[in-house]
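Visitor: Right after this note come the structures.
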Structure P
Amino acid sequence: MKPEQEQRIVEEHLRKNGFRWTNQRALIVRSALATHEHFTADELLDRCRQLDARVSRATVYRTLAVLEEAGFVEGLDTGDGGRKFEHVLGHEHHDHMVCTACGTIFEFHDVELERRQELAARRLGFRIERHSLRIYGRCQSCRSARKNGGSRGAAK
């Protein structure tokens, strides 16, 4: 899906749900949809302020909350009290592993896990609409650094 199409979908959703489509909100949405990296609300604010210094922190946080609730972005607790987001509109489903030492986020897709979740839901008479799997632990680099006496582990 092209970025313009994604933005149109988000704009229609927001307008339909009573939100004004302001220049700031359009910039925030464009910036969030433009990246395929995980980002914090403050990183998104910084990106937006590079283009328009008047973008407010409150508008970024409110807009992210609306985008997450609508399923256009997904929030991910990083295990250190932080939160990162990613643009998921029009993207293939995937799950995450989060290193609790360095904060690196690994994306993965496992067909067998997806199949087992569907089977479990079917056994319970449950219809999955969406799901999110997050696994927290330590990545290989952090485990190696710890074994070798390194002090890797300050969360990003």
Structure Q
Amino acid sequence: MTGAPREILLVSGPNLDLLGDREPAIYGSETLADHVAAAVREGEHHGIGVRHVQSNHEGELIEAIHEARGWASAIIINAGAFTHTSWALHDALAAFDPPVVELHLSNPAAREPFRHISVIAPVADGVVAGFGGLGYGLAVEAVARLLGPMP
């Protein structure tokens, strides 16, 4: 990708389209659009574009990951509840060679026991969790550092 613009695929899983209304005590009052905007701003700071996809359907997320193999410099994924169940997302991410960062607004390790296991983590380069909306910018910064300076 020498000289090519760098772009991140930001993947948002099920129920994240309800952010701002859904359990604000856990997920905050910011909307998904607010979080995506924060990621875009942080990307601009690092000279990295951000493309976002959200779906409540596992297959659509897998298709987006497959398509990203042709253009994305990295993937940031907040898989929502699929984090704990989707071996299909795991396999799609395993087939993606550039960096993958797992992202969560809350800290799954501090929540219900079923949330303590991530099937995404084994194919991710790192996890950003528990920082609320700040996590979106942190995840983009992590990707920028993993990618290093522009060639």
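Visitor: If we compute relative contact order in percent (Cα under 8 Å, 6 or more apart) for structures P, Q, which one ends up with the highest value? Intermediate values should be presented prior to the final figure.
Guide: Numbers: P: 18; Q: 27.
Going through P, Q one by one, relative contact order in percent (Cα under 8 Å, 6 or more apart) is largest in Q.
Visitor: Something else about it: Out of P, Q, choose the structure whose coordinates give Cα extents along the principal axes in Å equal to 44, 29, 23 when calculated.
Guide: Matching structure: Q.
Visitor: Further, regarding this structure: Tell me which of P, Q gives 0.85 when you compute FRET efficiency 1/(1 + (r/R0)^6) of positions 13 and 37 (r between Cβ atoms, R0 = 25 Å, to 0.05).
Guide: Source structure: Q.
Visitor: If helix-only ellipticity at 222 nm (-39500 (n - 2.57) for each DSSP H run of 4 or more, over all residues; to 500) comes out at -14500 when worked out from the coordinates, which of P, Q was used?
Guide: The value was obtained from structure P.
Visitor: Any idea which of P, Q comes out highest on distance in nm of label points 7 Å out along Cα→Cβ at positions 93 and 125?
Guide: Going through P, Q one by one, distance in nm of label points 7 Å out along Cα→Cβ at positions 93 and 125 peaks for structure P.
Visitor: Quick check on the output: 2.4 is distance in nm of label points 7 Å out along Cα→Cβ at positions 101 and 133, derived from one of P, Q. Which one produced it?
Guide: Working: P: 2.4; Q: 1.8.
Source structure for this number: P.
Throughout, read-outs are computed from the coordinates displayed, never taken from laboratory work. Just so we're clear, the structure is a prediction, and the values are computed from it rather than from any experiment. Cβ atoms are built from the backbone, for glycine too; each structure is taken alone.
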